[in-house]
Structure formats: C-alpha cells, structure tokens
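FYI, it's all coordinate maths here, none of it is from the lab. Model, not experiment: these values are computed from the prediction.
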Structure P
Amino acid sequence: MDNRQGLALLPEKCANLIIADPPYFEVKGEFDFVWKSFQEYLDFMEEQAKLYKRILAENGTLFVWGYAKNIAYVQVIFDKYFNLENCITWVKKDSMQYQYYSVDTARIFTPNNERLLMYSNEVEMTGLEMVMEKHIKPLHPFAKYLTSEFERAGVTNREIAALFPSRTGGLTGCVSNWLNGDNVITEEQYNTIKKHLNGEYLRKEYEDHRKEYEDQRRPFNNTMKLTDCMDFSQEGHITKQYDHDTKKPEKMTTALILICSRPGDLVVIPFAGSGTECAMAAKERRQFIGFDIKREYAEMANNRVNEATRQGVLFL
C-alpha cells in the first residue's frame, strides 16, 4: 500500500516511534528516480511530514534518513513541523566505497556516511516546555498526589516548606514548584514529608510515581552511550540476503528502537523496504506497522519478521 493511504488510516497520535527511510532522490534504486524535479520530490517530503505529524504521539520520536547532499533541504521542511533533536551521522566503518572513487578524478573526500535526522514533537515552546505545560504538568503524578494528600492531611504549603529551609533558614518555593508540576520531588524529600506526617499519608511508593512520570516523557534510554556520530557496520553478511538497494543494518536499527521506545510501543515504518525496522521492532517486543508500495518488498518484510521472531508476526 502507498503509505499516503495507509498512514491516513491510523489513529491520531498513535505512533510512539516513526523510522522513515524514504527515497533520497536520484541516488540509488529505481524508486529514487520517479520525480520529474527536485522540487517535486521536496513537495512529496512535505506531504510525508504532515502525515507523520498527525500520527506521532506528543512524547514520540521521529527518525528520517537522508543523503548528505539533500538532507539539508529535507530538514528545512521537517523543522516546520517538529523539533530537531539531532542530526546524526552514520559512519559506515566497513565501507568499501573508497574502491569506487579516484582521488584525482573525483576531487572530493570519499563519501562514507549517511545522515539521520532525529525529531521530537516538542515544538511551539523550547525543548520540553511545551510537553511539560500541555501534557505532563496537568497529569503530573507527583503534583496530583501531593496536592490531594496535603489536603487530606490538612497541612499547608508553608508547613511542608519549613521542612526544607534555605541556607539562610528562610522558606523556599519548593512546595509550590512540586504542586505546579514545575519540579520533581526527590525520593529523600518525599520520605521526609512522609515521616513528618507520621506515615499516615503518602503511602504510595515513590518509585511508582517516578515510573508513571517517566512513562509520560519521551523515551530515551541511551545505555549504549551513542553520540550523534555513530559507527556501525553495514552488515553485508546479513543485508546481502535481501534484494533491496538501500538496506540498513540490524544493530543500528535495534539501537534506535531500544533507546527511543518502550516494549509494547507502536513503531511505524512508512517505507518498509527489506523489512529491517519491522523485523527488529518485532524482535524487541514492539508493535509495528510498515508500508511499502511494492508487494515484493512487503512480502520480503513479512518474511523477515517471521525469521526474526521464529514464530510469525507477534503483533498485528
């Protein structure tokens, strides 16, 4: 299915992670040469941006692959709809590209990378401000719980603030910040208040609140310590098994999925291609849906999912 039809069928704000690997425009593969002009290609990419905007969750992440010579134009388009978090460079550490370039005739540094734009929905205000104001603060688990418990215990903000004096002994605005959802109370502060109230209130464990708070934020669990310059193999021993011109490596794809989504999240793949993203999403216990306009690629992706999970498609 053409993703312009397929994405329109999805509910609004349903995608926790979108990994888009669109045609780069006249670089590689027959699908790269279907536009009459570069402007026509850019119009297509703007249409894609609008489709992604409708389905991306407020705390979701979007990745858009691109070619070094064209990605800047694509970024200008996507910057209108999303907040740019990173412009990532994939360095192909085992690339054989140098074999096809002559230093003397080409007169350029040998291309050995691809670009990946990382976006969030944190726009209108800077960074987390919009998400905090519109989505997290009204539902802030600590703020809601502290407010209700203080009211139930009959204590004032001033009484609680006195437990946390400033260096000079005066009162601070910490309690107001907690109740407004501007700051997150620490576990030590939480337990201090709990002890002050003789254990009769704040009976819910701090960790339960913290997890609820983290679940509302955009996932980013970079335990791999990756930077915006990522060295990953092209994994030719894997990708050569699939007849597609622009395959991405499984290890890098898996890293993006693990860092920027949680188990059970929905990963949307607008251009399924050989199925790398679909297969790795299923393997890592994410829900997924991928689209490709060519039946052979859709079948290739489904077969790859079956191979990755060894028990068929886990999620439909």
Structure Q
Amino acid sequence: MSSAPAHSNLKELLERGDANARAGDVRAATSFYQAALQAARQLGSADAATQQALQSAAVYLREQAEAYKAALRTAVANRPVDDERTDRLRHAVDMLLGEREIFPQGPTVFYFPYLAQRQFFEREEFDWVPEFEAATPAIKAELEALLEQGADFQPYIEYEQNRPHREFHGLHGNESWTALYLVRDGKLVEEIAARCPATMTALDKVPLSRIGSRTPSVLFSKLTPGAHIPPHRGMLNCRLICHLPLIVPEGCWLRVGNETRSWREGRLMIFDDSIQHEARNDSGETRIVLLFDIWRPELSDDERAGISAVFDTIDRFTTLPDA
C-alpha cells in the first residue's frame, strides 16, 4: 500500500504550520506543528527535506514553550507578596507548568472536608508561637539533662500487644527513629513530664489537639545519623504537627508534599502530616525535636468536640494504622 497520502498529509500539516507561524498565529502554528510531529512518529520515515522541516517545527515548539513559560511568569510578577513560600498564585502557575506537583491531603483514617490544602503553616500565623519559642533554651536544657541521665528513648513505631503485626516501612522496633514521651495518647507520662517543668509550662498556652484517646502526644523525637523516615501520611487532616528543633545539625531536612525545609534551632516548623511527607538526617550527628500536635485553626469548638467523639467511637470498633 502506498504511503503517498500519509506523506502528503504530513507535508500539508508542516506547510500550514509554517503559514501560521509567518502570520504570527502562535496557537494555530503550534497546533499544526504538533500534529505534524505526531504524524511523523506514526509514519516512521520521511525524505531529507521533510526531516529538516520537522526539525524546524520542533525548534519552534521548544521556543514557544519557553516563551509561554516566560509570559506566565511575567503575568504574576511584580506583585506585593509577603512570603514567596505562601504565594498561592505563583504556586498555581508552577503547577500549570508542571513544575510543582500537586500533593493533596490523604489521611489514612479520617478526612475532614473543606480544609485548605496547605503543606506548611507559617510560625507568624499563630499568636502563641513567640512566647513558646522563647522557652527554647529552658526546654533544650531539660532535654540535655534527660540525655545525660540516660533517658530511655524507645522506637517510635512499636508493635502493639493484642494486635496483629503490621509493617510500617520496616521501622517497627527500629532504633534509628526513637521517642521519649511527655504525653502519650492523651495521657501524661508522669516520670518524664515531672523532669520537664519548663516544657510543660510552655505547652500550657498551646492549642494541643484532644482527639479521643489518640491525642495530644508530646515527645522528644530523635533521628540518628543517616536515619530516613520514608514517605507516608498521618491518620487525619484536622490537626497539625509541630516540631520545635532543639538539636539540629546541618544536613537534616523534612519534606512535606513538594516543599523541603531544614530545621532551625528554636524556630517552630508546623505542617499537615496528612500530606505525604518524609524526613532524613544526612548528618553525622543526632537530631532531636520536640514534637506535638495542635488543632487546625479553622475548626470551631463544636467541630473539635465532634471529631473527638468520632474518634472515641472509632477506637471502640477498629484498630488504627501506625503513624
């Protein structure tokens, strides 16, 4: 069967692309050139002149793609922006261009609808943060005293008695990620909390989440050199996780969604753990943060009470996943 009609159609597409390019109709030229390149891939062979025309079409498409990106950047440039990390319009353009991946909330147990899809929350958004951060030296001193006295950090992921064993990225019983609790599953760990009075006092003004028998949890979280917490999601999206960095060598980072940040001593890091996240200690030293959970600020008191009641019911009937 002759391929003349296919070759003829290919040349026609190229010619119409050329005509529109000369006329300055970028959208039309792009459409015809893209169709020509697709036809050429299906055809599989072409004469030298057609091959050269195809190469020119490909160059045109690349140039217009770059021009398109530049034009979009210009469209959102020169705007008053308080913080580029929370510039929603710029991030939307990044997503439009495929340069920023969309990471939706994906809690493993309970999804509360209509909450903003935000990876990190900024410290400046919470009025309790300055006073809490000011207590960092005292909190760190209590941590260091615990370490000197041989505090018994335990693996963060542990097998539960009377429950089937379920794997969590091979981290059950793993000493690379350990915890020392001051409050666990909503209950005070008397022995440790009593040795950290400054820490407990600082937490008094923090809106800790109180969800059934699951939260709050307050703990010193330790990552040993080289430790990696693989990508995962938390169980619900109506709380936020807070890290107060206390011992943070260079080379440690936390990725939430498509944004990676490094801990800085004394500066809270607040994020939605229902969005895929991971952490790594690439340094040769130990990293320790004070970790606790707070309510999403958008939730009303009635909603918070309702969420807690829901989890009381969940806990009576089901076994929740780890982390």
Structure R
Amino acid sequence: MKTLHLFPESDALIAAHVAMLRDHEEDVSGQPDIVHVHGCWNYAIVRKAMRLHREGARIVMTPHGGLEPWIIKEHLAEKTSKTLLWQRRMVECAYVLVAQGPMETEALKELGWNPRIETIRNAVVTNSITPEAMKQHTEEVYRKVMDSNTIEIMTDDARLLLKVLLKAGITGDRRWVTNPFRNIDESEWRKLLIYADHENVRTTIDRGLHVLNLRPPYIETAHIKSYLPTDYRLPKVENRRVEGIVTEMHHGPLTLRQLVELDRALRRDDANDEQMMDILTEKRLVKYFRHILQLLCEQTLIDEGFLPAMPIDDKQTARLRQQLKTHLRI
C-alpha cells in the first residue's frame, strides 16, 4: 500500500506529526493508493489531492483542528463562500476523517460533512499515546480504507476469477466452467473474499472454490473492518421465482446477490419460460429483464441455453452496470 502525505511544510507541528507516521523518505513516484491530507484551507494541497482522487487514490484527512467552528467562522468572515465550498468538497471526498481527540471528534460530528470519523491522538502534543501506537492506529485506518469497496481496486484477473467461481458455485459442476482463468496473489484473494462477504455471495464462492479445487490463502474476512455506505444493508433475496426476483431488482438497488439468485432460478428444472414471460409482460418488466440478462452474461457467465429472451446492451444496461459497480462506493 503506497501512501502520499500532503501537508503545509511551514507548519512545524504538522510536519512533526507526518514525520512520525513515515518509515523513511517518502516515494513520490507513481500513483499512490492513499493520499493522507493534513490540515485545512490550503488550496494547492486540496487541488493536488482532488486530482489524485480522480485518478483513483483514496483520501484520508487529518484536519489538525482546522475545522473547529470558530475557525470556519473566521474563514467565512475573511474569505469567500467559495473557499468553504472547496474545503467542504475535500472533506466529503475523504474516506475517513482522523480527529486527534474527543472534542475534535464531536466538532466534526456536529459539522456533519463526513460521517466516517476515527479518533487517534497526536503523539507530538500529548504523552497519552506513543509515536509507535499512533503510527499503528493510523496504518489500521489505511488498511480499513483499502478493505472497502474492493471490487473497485481488484485486478482484471481477480474480477474474472470471481465470475468463474460464481458460475462454478451456482452450477456445482466444473464441467460448466469453460472460461480460462489465472490464480491470484494473497492481496487479490483478500479483495475478492471481502467483496463476496459484502455482496452476501460468500457461500456461492466457497462452493465454487470446492468445485474447482482451489485453495486460497486463509483469510478470516469476518474480522476485517471496512467502511460501507451509510445506507448499506446486507443484500438479500426474498423471492425464489424469476419474476419475483426481477421485481425486487426493479425496486433497487441492484446487487450481485440478486443476479446469483436469478441465475439459479433460470437454471431450475421447473422454470416455465412461457409463464414467466407472460407475468413479466403484465408487469411491463420484459425490457428491464432483458437488460438484466445482459448483466447475467457478464457477471455469472450464464449460458445462452438458459436465457428465455435476448439480452439488450444499451444505455439503460450501462446505467444498471454502473449501479452494480458503484453501490458499495463511499
């Protein structure tokens, strides 16, 4: 995990804090995984952080007291509301804010710009924590950030393996798996298995591992902490019939668990395609269903013989694809 610290070097206290968090001279080449922004109200730092964020880096922010109510009021009095807007945008884009004490934590909660707040005391200004402990707690926050929305940072090989495992787990027979795939390293297995937990398809993945006789590294994902959207709920499917699952999907949000259950329903021996299509026609869901079939082909690698209608790949499909891809995004 590569971390880049951005901070006002003229501020001695912040510079000392950053020095304690670094192991050695920082490598500034290439794209960082995490950009740790220290301090507030520095437009050059915000501009650089936001550029790196657009390129895929995840932001952690330590305000160093810069978002206390009296400081915000002072900036509003001396500067323009535009300053407040770009500072607020920076805070909202952060995966997490790191407060340095309970009073700052409460102030950030009151501010309400970002609900994800961790409290880590600053060893530069207090003896209540050692530099080693401060560094360890900060690295735990970094790890938690990188264990969030892992589908976004998985390699193409890991994404393909995920689909292959889903197909193997759904069918229970390796003879259905014809897509070539590669094994992946431990860091990619970690991302894949965390994502499977968040999408509630871990049982299917574990069955796929057994079917394909794959042995990933032992990773106890149940104890791994992640940041999740405030409206996140563990995906579930109430219906087991195709038309019921499609209706649930249509009411959103679309999840991978729903696609897995729809694939299973379409493969069942008692699936009556004609009756199913009649019901979907009555509900005016046929076109939506055909968009979903396209996503099934992509996500669970369902075979053409199980498709009761021709898939559609258009702008609406692209919107659904994006919804599935980003619904765990912070």
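Starting from the value -0.61, -0.77, -0.88, -0.98: which structure in P, Q, R was log10 I(q)/I(0) by the Debye sum over Cα atoms at q = 0.17, 0.22, 0.26, 0.30 Å⁻¹, for residues 107-146 alone calculated from?
Of the options listed, only P reproduces it.
Figure out for me which of the structures P, Q, R the number 27.4, 88 belongs to, where Rg and Dmax of the Cα atoms in Å was derived from the coordinates.
Q
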